[in-house]
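Where a number appears in this text, it was derived from the coordinates with a stated rule and is not lab data. Here the structure is a predicted model, which is why all the values come from computation and not from measurement. Cβ atoms are built from the backbone, for glycine too; each structure is taken alone.
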Structure P
Amino acid sequence: MTSKGKTRRMVSVGLCAAAVSAALAVPAQAARPAAEADTRAAATLPAWKLKDTGTAVRFRGLAPVSRTVAWVAGSKGTVLRTGDGGREWVDVSPPGAGELEFRDIEAFDAHRAVALAIGEGEASRVLRTDDGGATWTESFRNTDPRAFYDCLTFFDSRHGLAMSDPVDGRYRILSTGDGGRSWKVLPNDGMPAALPGEAGFAASGQCLVSSGPKDVWLATGGGATARVLHSADRGLNWSVAESTVPAGDPARGVFALAFRDRAHGIAVGGDYRSGEASPRAAAVTGDGGRTWRQTTTPPPAYRSGVAWLPHLKSAALAVGPTGTDLTVDGGRTWRTVDTGSFDTVDCTPDFGCWASGEKGRVARLEF
């Protein structure tokens with residue numbers, strides 16, 4: 001990119017940040033009557049704009065690279081990629097993958113991506129492409145019938161992890177040091193014992209997330225309490241903390257995590273069953289996950305995905321089947337800003353915020 005191009009991009013990002021900050025501040029301006037403030041806030045807040053993907057499959061895997069480049073992965077072995085902000089989508093599904101259930105995808109650019117298929121035994125696989133999805137290479141196939149892989153994350157373009165539900169009473173962690181071309185199972189000596197019935201949720205690709213070069217967090221549910229595990233050495237040793245999100249049932253727990261740095265994080269979840277109440281569906285941490293605090297005003301229902309808005313230290317979005325919620329105070333309070341269904345959400349530094357979910361739904365946040 002030329003110096004002029006870099007300057008234009010920096011100015012654009014700065015203007016977006018300023019515009020979003022101003023829009024989010026509207027409800028706090030007490031000088032205006034409440035009705036006027038609410039009307040202006042609704043008119044100025046960023047909003048989802050649906051992008052026609054031409055398919056009705058469910059996309060729980062999402063990997064935005066920028067405002068223009070994004071990947072989605074979902075059911076029936078489907079992987080799509082856009083390079084023009086969602087106006088057109090290219091079907092880059094791996095050949096013969098129709099029986100696979102993709103639940104997570106991580107992309108490094110418009111050409112390189114790593115996708116995770118979930119399921120028991122050999123249904124759990126990792127595939128990688130280096131040519132924009134024209135060809136794929138299977139780099140891992142699970143041969144242990146007791147393992148079920150849920151999520152993957154990358155610290156950089158080379159180092160990454162994938163996690164499986166507990167095997168022999170402990171979560172199993174895969175590690176790669178070559179961008180997903182090869183994988184190895186890490187020793188479990190530093191992994192705390194799982195609770196009876198505890199597992200991860202393959203709902204949004206956000207049950208395993210990282211921040212910085214070495215820190216990674218793992219979200220759980222299904223056990224007596226919903227917990228968050230943390231490793232500061234790329235998955236070798238883990239500590240564990242209880243969250244305030246309710247569990248005690250196979251359908252309840254923490255479904256997604258987001259960290260804007262190695263200290264500040266948000267957890268969302270609840271009960272994924274339609275019609276079931278999800279009180280206390282969000283929690284926050286300011287100490288890297290050592291302790292979690294219940295949100296003052298949580299999202300009103302189950303949420304499966306969460307992401308921090310870029311360049312705004314206190315703003316984040318949470319999504320689920322019944323809507324999108326916004327926080328402007330670091331996750332302490334939330335308000336619903338959209339009622340459309342999404343499973344996962346993610347943002348890039350250039351304000352490329354994307355969401356995806358059922359019935360082929362993919363949207364980008366428009367400013």
Structure Q
Amino acid sequence: MEYANPLERNYIVGEVLGIGTFAKVKIAQHVRTGQNVAVKIINRTMMRSPTNQEKVRREIKIGQLCVHPHVIRVYEVIETPTNIYVIMEHMMKGELFDYITEKKRLQEDEARHYFQQIIAGVEYCHRNNVVHRDLKLENLLLDEKGNVKIADFGLSNIMKDGNLLRTACGSPNYAAPEIISAQPYGPEVDIWSCGIILYALLCGALPFDDTNIPFLFKKIKAGRYSLPDQLSAGACDLIKRILVVDPTRRLTIHGIRQHPWFILNLPPCLTLNAAQHIDDEIIEQVVVLGFDRGQLIHSLQSNLQNDATITYYLLLDHRSNNATASSSSTPFSWRGLTSSLCLLVKKGL
């Protein structure tokens with residue numbers, strides 16, 4: 001069967017959830033599995049500037065490179081002469097920012113749970129030479145099980161051969177001193193942002209905040225902030241070791257992983273270098289749908305993107321939903337989608 005739009009071969013496309021400068025996001029349903037996905041539709045004719053084109057290409061490349069339980073999944077990219085369709089994981093519970101706003105601040109056990117997942121995702125990105133450069137609560141999304149996933153790689157970059165980055169970017173309240181001081185920088189800027197996030201999780205506020213940007217930058221450069229009395233000694237110590245102005249003295253991810261506060265109740269799946277195993281149960285489900293087992297396993301091991309691996313990851317990511325069984329009676333689940341999916345177009349994309 002021929003399709004006017006190649007997207008329609010595997011997806012039933014639903015309503016628009018958000019519109020940006022040269023992109024919009026729609027909800028869609030994967031035909032084979034019945035799972036909901038977010039489709040970011042980028043209009044080629046609208047992104048005339050080479051800078052925008054490079055930004056989109058880089059974001060797509062990084063999204064495909066970083067396959068991790070705590071990084072938002074890019075299932076596939078479909079290109080036509082007029083549009084680029086980025087098929088992404090659909091996040092039911094929205095931004096971590098909204099969750100913190102509602103809860104005011106988190107108890108240390110819950111904050112630790114989220115922070116452990118964030119560090120695991122950041123560590124994976126750094127192992128692949130990806131520096132996010134815009135880590136903040138708004139770019140951390142919650143799935144249906146309440147797990148954190150890092151999103152929005154629009155400002156990210158790949159470090160080549162250890163060369164430092166120089167572009168000033170990111171959100172001022174989360175920006176590391178070396179960025180606002182126009183100094184060359186590396187992945188340590190993400191560690192600083194993680195420290196800001198940890199402070200916000202525990203305190204319900206940002207450590208560096210001022211409506212006057214020059215005053216804000218002065219506070220950041222001086223590393224001047226206060227810690228509330230309700231924090232434990234361990235939490236205070238970890239924050240102090242991360243929010244160090246000198247990046248050469250700032251705690252590394254390895255140091256964070258060894259910190260007593262961090263390792264408390266650390267799940268085995270988040271331990272250092274924990275292997276990402278191929279799930280035999282999901283393999284069986286994909287084979288039942290008509291795919292070859294050997295080719296599927298080879299594709300997964302080689303990080304290839306095809307119909308079989310897309311089906312595998314959709315089933316893996318949504319195993320607990322039982323969405324496949326109910327998809328015939330309820331094709332789409334619209335509740336809770338708008339706030340999380342609109343994040344994908346919030347910054348003009």
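Assign the value 1.01, calculated as Cα Rg over 2.2 N^0.38 Å, to the correct structure from P, Q. Attributed to the structure labelled Q.
Please state which of the structures P, Q yields 3.6 when distance in nm of label points 7 Å out along Cα→Cβ at positions 72 and 296 is computed from it. Structure P accounts for this read-out. Thinking only about distance in nm of label points 7 Å out along Cα→Cβ at positions 88 and 152, which of P, Q has the largest value? Sorting by distance in nm of label points 7 Å out along Cα→Cβ at positions 88 and 152 in descending order puts P first. Which of P, Q yields 9.3 for mean projected area of the Cα convex hull in nm², for residues 48-175 alone, as computed? For mean projected area of the Cα convex hull in nm², for residues 48-175 alone, the value 9.3 is produced by structure Q. Given a value of 22.9 for mean count of other Cβ atoms within 10 Å over residues 136-143, point me to the structure among P, Q it was derived from. That value comes from structure Q.
Structures P, Q were shown, and helix-only ellipticity at 222 nm (-39500 (n - 2.57) for each DSSP H run of 4 or more, over all residues; to 500) at -3000 was computed from P. Computing relative contact order in percent (Cα under 8 Å, 6 or more apart) across structures P, Q gives 14 for structure P.
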